[in-house]
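Heads up, there are several structures right after this.
Nothing in this text is a laboratory measurement; each read-out follows from the coordinates by a stated rule. What you see is a predicted model; the values in this text were computed from it and never measured. Cβ atoms are built from the backbone, for glycine too; each structure is taken alone.
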Structure I
Amino acid sequence: MCGVVGLWGHTAAAPRLHDALLAIQHRGQDAAGIVTWDGAFHTHRGAGLVRDLFDAKSLTGLTGSVGIGHVRYPTMGGGSGADAQPLYVNSPYGIVMAHNGNVSNFHALRQDLIEKDRRQTNTGCDVEVILNVFAGALETHHGKPFHEAAFEAVEEVYRRAHGAYSVVALVSGRGMVAFRDPLGIRPLLMAERETLAGPEYCFASESAVCNLLLFPKTGDVKPGETVVIGMDGKVHRRVSAKAQPATPCTFEQIYFARPDSVLDGVSVHQTRRRLGVALAETWRRTGLKADVVIPVPESACASALAMAEALKLPYREGFVKNRYVGRTFIMPGQAARGEAVRRKLNTIPEEFAGKDVLLVDDSLVRGTTSRSIVQMTRLAGARKVYLALCAPPIKFPCVYGIDISTRGELIAREQAVEAVAKAVGADVLIYQNVEDLVGATLAGNPRLKRACTACFTGEYLTGDVTPEMFAALEEDRLQASAAK
């Protein structure tokens, strides 16, 4: 899971791209980059956080009113600066590209590019295979109007690159191209506004970016849709014949996205409230009683509040969060995640002491974070610790852009609920059920008919997931972890 931003405007792009990347830093803490264009590309990228990579001097050197930015959370490749996006190829024209998602057939496609296309890849980053397929196809359609050539090049990407991805590219002297996978698993929004100099456009992984940059007119790039903005500022849009009904990732709504974002017409905040109401019904069926509902900040706060309201229980914020420590789920390695929890959260003992505490968290993947939080709750004096999760049990690896690639890491894969509760130290554990999760997600937009639940159900909608693919993904993750 990464964050991508594209700006097409009439004033300096770099400062606004910088602000945009800060707004989606939660989507990737591994690396970041900005490329702008003013007749030539200007690039600044590397490993680390946005605040550490960019300063006034580096932003001053990024001249031009057009550009793209990226924050990286690796699912393919390591965490080196070489894998920081946007990536570049010099032919045809010169192209830079950034993406959010995962190419599930990455290894086979990379080999195909080397052997059949005679195109060299230099990183382990999966956007590089998309970039090379796009560049090769764009070259074959030389002579057509740029938007037509770009449409054809994206069709070639759809044909060869499987998985889930949202992409923004900048082609030197030709224009900007944005496109989204045919299932619409990964989000991509497009916004526009009128200025005295003419219209400006923004592409982003979350609507919160568009709001921050004061773009009032925001909508989604459709599944399988390509948007091309030419050098004349004209916008061309086409939906591929390969496009299918939107199937957004439910984990975006549960955990990844900011609560003030709207994805595919669905408010993340309202989805999380609906998840809390549904979870309250599941809790009632246990027959257990709790004294207080306390969220694990921050993704679960809206759900916990809605759950407390539905159960008519006190809602208390018993954890104090250090906001200078990053998100633990996207940190590399179990040890790093466990240590980060202790650095990130402190308890307010009087909210826990002598009480039967109903903790609400967004999800449980590996168990490391939950185990630390339950232990902290007991040390703060809780009599009983009940753990309610907004997500169903995560039993299957994700091949679409979330770092759930190693089956052995998934604590719920082969364990009953009671065993998972014991493993994390909770007296009782309850999960959201899949039907309630999907219902909470789709309720925000009646046009949505389905959602991606692959990591919960094992139903991979691209239809091409094989045991060999799982093995390759696991090897990638193990190598990336060893490198760090």
Structure II
Amino acid sequence: MSGVQRQSRFEQGDDVVVMKFGGTSVEDAGAIRRLIDIVRSRQSSQSVVVVSALSKVTDQLLEAGHAAAKGHLGLALAIVRDIYVRHEQLADALVEGPAYGTLDRELRVEFQALESLLHDLEISREPSARLQDRLLGFGESFSSKLVSEALSHAGVDAVSVDARSCIVTDSRHGQANPLWNLTNERTQETMGPLLSQGCVPVLGGFIAATQDGVPTTLGRGGSDFSAAILGAALGAARVEIWTDVDGVMTTDPRLCSEARVIRKMSFDEAAELAHYGAKVLHPATVAPAMRENIPVYVLNSRRPDGSGTEITAKARSGRTVSAITAKRNVAAVDIQSHLGIDSSLLDAVFSAFDRHACSVDVMATSLGRISLLAGSAAALPKISAELQGLAQVHWENHKALVCIVGENIRRQPEVASQAFAAVSDMDVRVLCQGASDRTISFLVAESDVEESVQRLHNIFFPKIEPGRDWGGNSAAYCQAG
């Protein structure tokens, strides 16, 4: 990766800035008005806006889909009615005159299509991953049309663009992977002329499509990933992630009140935090930005003048430890085989976990035994049944993975020594050191999470003098979802 910032492919005296606004940043009329002000403040640049569904809408769509698939169509349609009323009220508050009529017609068409899909689900009773992708995509489609029209009404030359015409993926529904060459080509073909004309494209995040146009999604929280994908395709100067917190934090303030904002961090550190469960960014977000050397900023849409967190290739915080994450609901899994561990068993294990969409956080092997940490225990009974005859599978629930992240901490033994001394009186069941030089992690009972995080934070981030501004600690940002 080059250490020199790349030039925008569409630069005409200005740079492309991709701004992503999460669900709480578009949740009501006040939030959308703040979004409009932020976009206006970036009008010296060529701006691209990516929006999530309104806060809680994705969960409502899931609920409606499950209800329809169980035969409760009335309940499903009532949920959709609530979503429709909410969007109509926002449209009425943000848009007037003929533009309101246009937006109202567009939303009605979308909601009619959603109702039709729910009728199909009620008949088929099969909520497949493919149908779920279609279902969940409506949330981003609603919000992008609403925000685009609100921006236009406020004097911004905004235009709604269907992200499914830009981001091309494989057919792994629910967690699709971008096809980069096609995505770059279609994004540039679609967005290049708009940017050259000074327009502000507005797209829904999280949604994409296969080469054949079948709707897919990038996984929950994938709007961040959408922004990074588009930023990479357009050679953006920066990607801005606008949310409701002041930036990436040293730990979850709900666990430790002394948590503070990290002003600068590296791509590698951000990637490690995401992998180990921190709600920093979607885990895949960092990769395209890192590859194209595009700085990522995490900013607070409620406090747009704040500095936030800057994530770049070689940022240095000046501290040995950058952050402490805590990932709850982890299951400690032991897989034992009297035939020993070989490539065929490993392949069977990984295939089973992949088929059941059960993520693996940490793994170690020894003679006849595989120990790993699974992100959820929900699929383990099915995985155990599938592996019957090859191995025995046992697991323990109610565990939490605590991870310390920092540049080169693996090469500084005093960090591990201090960390394990701090929790020596706890039931630390698994000690594990990451494959990278940036992580040290261990397993504790969920009931010990708060105490362990507080002890570690007090060691690596000593209390500061009263009154010093660390940017606030308004919400959790290093806590697993």
Structure III
Amino acid sequence: MAESSRYRRVSALKSAQDVRKHLVDLDVELPLDDDILTAPASPLAASLVVGDDLVAGNRFCIHPMEGWDATDDGLPTDNVRRRWQNFGISGAKLIWGGEACAVVPEGRANPNQLMAREASRQGLAELHKLIFDAHRERFGLTDDFVVGLQLTHSGRFCRPFSKARMEPVIAHHHPILDRKFHIDAEQPLITDDELRRIIDCYIIGAKIAHDIGYHFVDIKHCHGYLGHELLGAHTRPGDFGGSFENRTRFLREIVAGIRAATGSRGKPIAIGVRLSAFDFVPFMPDPDGAVGNKLGPGIPEDFSHYLPYDYGFGVEPSDPLAINLAETFRFLDLLGELDITLVNLSCGSPYYNPHIQRPALFPPSDGYQPPEDPLVGVARQVNAVKAIKQRYPDLAIVGSGYSYLQEYLPHVGQALVREGAVDSIGLGRMVLSYPDLPADVLEKGAMTRKLICRTFSDCTTAPRNGMISGCYPLDAYYKDLPEATQLKELKAATGA
């Protein structure tokens, strides 16, 4: 049985040399520097060209994280404002999307997600001003501070009007995910006409972002959401399924529309894509591995009846537990044809195989115990990104999956950037507990140990159970909320 206690905690590794020895034992490769370097000597302090005329002042990036704490109509609250202010003072010079913003109300992953539509224009403008003001107050200048907005539709994972009720919008039937998430085999697919209406909404969202002054928009194609699901829509009929050309039509029509809508009086807004570069078959807790109320380790769902596996992207059809980057490369070739040079690489989905997407020692309440040492998952992402970067040297590539490195995140990050294995180190859950990590690394060459994310997954468990997302174990602000007690009781009851 693979329990989290089997795996040596990163916090128990007392030096970079200890980490190297542990990696050898795991038979995985990660480059690792002995010391954290400060600016200007650190590779992480180097500037990064991100488009024709955008330059980010260092190699740290803040990933877009899906908030569960906006108003019911998609406007900022004090919790949202606090998070964006923290992004501004973080020291990271590239803010990828700030937060996932739904382009239509029915496309939200939760009823309190920010939205990018006309009714929320003022809220998005407020957040834009707030993040720049915070950065300016902390660092002086904002000339090298690049901020985008992520546009999204949650597709299969929509919960737009109730946190307790999924209202899935599916691009194709997936026999394993349909069963896993109780989707009727007869549920109709989203129509081509409905997809074209959503495309128009992406264009409207991008026009609003452009008007406000965001530097770029991200057309989200990751984690099982609508754009990503369309990439795997091999079995879908019509204009948006089957052939590679059809499965990328959604992106191509959005890009063309954005360029037309924002370029009529000058330079159009820049476009980036956050992509799940590879996927695996969905996983489930091993029913034979449960102990008490604690779920068992993750095992693959049975896919023996679904070979070749025609339901994914970046996965080997004959073995959906293996990476196949052939179509990933084809997609990145397409981005080059579309003059998109800003790419953020992730993998898989937090809903059905979280151990490959965000390696963690402790699972969320609806997850499973890690089936492998999470450092194996970190290395899997790092090495896939390295292979892609070597093939596409002209792309500005942000990597993901680094939080589990904990104390050694800067040691690995600066080595990867120095080697040209990635251009920017993306931070997600780590900045919820430790928002000014990039500044501390580059200014002090040190990290504040008590703030380092230990991947307890409370930032996922809370929203999956209807609470706002935040770092309850380490952020004093969240520790004092009533939800902290509620979350503690929930974890005790579920063994999370």
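Kindly point out which one of I, II, III the value 0.97 was derived from, the read-out being Cα Rg over 2.2 N^0.38 Å.
On the way: I: 0.97; II: 1.01; III: 0.90.
Here the read-out was taken from I.
If mean count of other Cβ atoms within 10 Å over residues 111-118 is computed to be 16.8, which of I, II, III is the source?
II
Who wins on distance in nm of label points 7 Å out along Cα→Cβ at positions 175 and 423 among I, II, III, i.e. which is largest?
On the way: I: 5.1; II: 2.4; III: 4.1.
Between I, II, III, the highest calculated value is found for I.
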